[in-house]
Structure I
Amino acid sequence: MSSSVAGKSCTICETPGSRGCARCKSSSYCSTDCQLDDWPVHKLLCASFSKFDVSARPSETHFRSIVFPQDQSRPEIQWLHCPWVDDEGEGVKWQDPDVTPFMGSGSMNTYTLIRTDALLQKRLPDVIDICYRDRFLVDGSLPNKSTAAILATIPYGSHEWRGPIVAVGRKGQSMDPDSCRDLGMNDFRYIADYLIAYGRWSLDLNTPGKPHQEVVKGVRINCVGDRKVFGKPLYEPVDVTPTDSVFNRHCNDTSDIADRIGLPILTRQCPPSLRWMRTKGQYDFGGESPDTNQDATFLHLCCDPKADKFPAGPGWSMAGFKWQQSVGSVIVVRRDQKPLDPLHVEALCHYCRYDIRPLMGHTMGEYAPDEPLARDLVLQMICRPTFSISWYKLCDRKHEEGQVVPELSPYEV
């Protein structure tokens with residue numbers, strides 16, 4: 001193990017790193033796979049980082065920062081002056097980064113502290129401060145070309161960043177760190193993932209609660225990629241904290257069918273895996289995309305009989321566009337935070353896909369020459385009794401296969 005990576009954890013996972021980037025000597029990896037997972041993002045800054053002369057530090061209050069110019073194709077390393085501010089009245093000192101050379105004079109700026117990496121599902125050892133223009137959508141700021149290069153590494157619709165962006169390192173994980181620090185290539189990975197995930201995936205960590213911490217028993221519906229590459233089951237039990245964004249009405253989705261049968265649930269999409277995106281050609285996905293999740297798609301069928309506006313919005317018998325393209329794995333919880341068993345979710349998805357979707361299709365003439373059913377009639381059939389029949393039929397089949405089923409139905413927990 002080289003001295004440059006000794007004691008460091010892998011940039012991608014928490015495993016101790018035993019190999020480092022030969023050029024920048026900043027990032028560490030536990031395996032070739034993790035290094036290859038990081039490469040599409042890493043290569044965008046590696047050369048600039050390697051050439052940067054850290055011995056030429058202008059002063060003790062200048063720190064290595066990462067700047068994302070709006071008119072350049074790649075980000076770059078720059079010195080950022082972070083002078084100390086001394087509030088003698090309060091007896092408090094902190095370092096205040098001078099971003100004017102990069103953001104422009106007179107601009108109103110927003111500062112956001114990054115504490116976690118949603119794509120890598122890890123908590124950062126030190127926070128990172130991101131600065132961007134407060135009114136970049138209306139102040140004439142141009143699309144940021146250097147962030148576009150980062151967003152292109154994951155083929156999903158992401159937030160369009162405009163205007164220049166500056167990232168500066170902060171020491172520690174406190175709510176308001178007072179000291180700045182140099183940024184490294186691991187930090188660049190975390191910044192890139194923030195830019196990618198912003199506005200699309202939750203920035204929360206999907207990890208079990210700490211000992212004695214309250215958790216909600218939920219279920220993860222794993223996409224094709226997570227099942228084929230990592231051997232995960234289709235329905236996986238997960239512990240979700242009550243503060244998870246899935247419980248935030250601005251960050252979640254519901255199921256029309258589940259609402260109608262009296263099992264209100266909340267769902268949110270999970271970030272994609274870097275591994276199965278990179279190794280698509282090495283696995284047999286059965287002709288499907290690795291981010292395909294048909295069970296989650298059918299779970300989100302629209303039950304509004306007057307909705308016929310797809311793809312602008314969900315139409316009758318169809319899922320919204322976000323649930324048809326690049327779905328990925330999905331977290332499901334009960335709105336009342338009662339425990340949810342994997343078989344409960346399997347039964348609900350099976351009901352949506354094999355019981356209700358055909359009825360909806362009938363209303364649209366898919367079973368000609370039959371006279372199409374009326375949509376209102378189908379809505380009456382989406383109810384607790386029909387789901388209960390489906391639930392007990394599934395339990396009987398599981399029993400015959402020798403599988404253990406929950407003692408309580410979804411209505412009895």
Structure II
Amino acid sequence: MTKKLYHENVYLKEFTADILSILEKEGKYHVILDQSAFYPEGGGQPHDQGWIEDSEVEYVYEENHQIYHVVNIPPEKLIHAKCKIDWKRRFDHMQQHLGQHILSSAFDKLFDAATVGFHLGTEYITIDITLGNITKQQIEKAEYLSNQVIWNNLHVKQLYPDPETLKALPLRKQPKVTENIRIVEIDQVDYSPCGGTHPSQTGEVGIIKIRRWEKIRDTTRIEFVCGNRALKDYTWKNDQINTLSNLFSVKDQDTQIAVEKMYSENQTMKKDLKSMHDQLMVYEAKALYDQAEVSKTVRIIHRVFEQRDFGELRQLAAKIVSNPNVVVLFGTKDNEKAQIVLSRSSEININMNELFKEISPLINGKGGGNPQTAQGGGNEVSNLGSSLLAAQNIIMKRYLA
């Protein structure tokens with residue numbers, strides 16, 4: 001079995017090892033070393049990355065007590081091969097993982113809430129706790145206690161207790177294995193079975209910041225960041241607050257008030273604008289209706305618009321055909337697309353869906369509807385006007401002749 005150097009010295013960044021074997025699987029090479037400081041994926045903690053000589057280690061996993069290091073190119077040197085951990089990645093995982101222990105312990109101590117799920121992602125960490133409903137005050141208490149543990153810079157130990165000693169320890173959760181049980185102790189504050197890597201002092205976590213939380217069935221998912229991730233999270237948020245406070249010419253503490261005020265004013269303006277827009281559409285509908293040519297008591301409105309919003313065009317057509325004895329043939333276009341809406345008053349016996357199917361090939365169009373209203377679009381923009389003219393001619397000759 002591979003000797004696990006990461007349990008002997010979590011700060012070991014470089015080491016030498018002998019390559020015992022190299023297995024090729026699906027174009028990748030799985031390297032077994034006699035000893036390794038590379039942490040394999042497991043227990044919620046992602047795998048380490050790094051190098052074996054010049055071969056980049058992309059993935060590390062453990063199987064049958066052997067640790068496999070997956071590389072694209074097999075190392076040439078088999079004896080005393082130089083190995084190097086991607087320390088930035090490893091230390092980030094150490095900060096986040098110990099932060100999870102600390103935060104889980106805080107929820108357990110304060111609210112008797114156990115951690116039943118843990119995920120260490122590339123940007124955030126989440127834990128699922130057995131607390132269905134949680135308040136902002138409870139979140140703040142757990143966060144405060146967690147950071148006190150960090151700033152007290154408590155010692156972190158790894159224990160391999162015998163069965164009798166294990167029974168006497170106040171474990172926060174029970175181990176999932178029955179042999180070689182490893183307990184991570186935070187200076188009598190927390191005892192948790194874990195095979196991951198953690199700093200030797202809580203102060204190295206730096207800070208824990210809870211970002212958000214959500215209820216998931218009978219549990220609550222807590223999203224948080226630790227250490228350097230927390231610093232990055234604070235940096236972009238601080239940049240945004242400063243930008244907004246400068247835009248509104250207010251103090252950074254007053255940014256939320258300024259944004260809420262602007263949002264409220266914007267909502268009022270949107271309502272006023274919609275009201276005025278609706279009134280204008282009523283006037284436009286009346287003007288088009290009054291100006292329409294009449295054939296045997298039926299008014300036909302045939303119009304092509306440039307870059308008119310299609311949803312707005314449908315509303316305009318609906319307002320017009322609420323009047324009696326009127327047919328609307330509308331089209332709108334931009335550089336890439338032509339769109340058509342055909343509609344009629346309820347008492348006119350013209351199947352607009354069938355009419356649309358008849359003219360839509362002219363614009364290479366697709367769409368449909370019902371006997372009263374049909375709509376669709378196509379990419380033959382230059383034929384939009386002729387397609388509507390064709391629809392008008394069909395109506396005049398077939399239905400109104």
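Quick notes
- Parent structure of the calculated result 249, given that volume of the Cα convex hull per residue in Å³ is the read-out and I, II the choices: II
- If helix-only ellipticity at 222 nm (-39500 (n - 2.57) for each DSSP H run of 4 or more, over all residues; to 500) is computed and equals -11500, the structure in I, II: II
- Of the structures I, II, the one that 20.8 was derived from, the read-out being mean count of other Cβ atoms within 10 Å over residues 103-110: II
We did not get these values from a lab; they are worked out from the coordinates using the rules stated. Please read these numbers as outputs of a predicted model, since none were measured by experiment. Cβ atoms are built from the backbone, for glycine too; each structure is taken alone.
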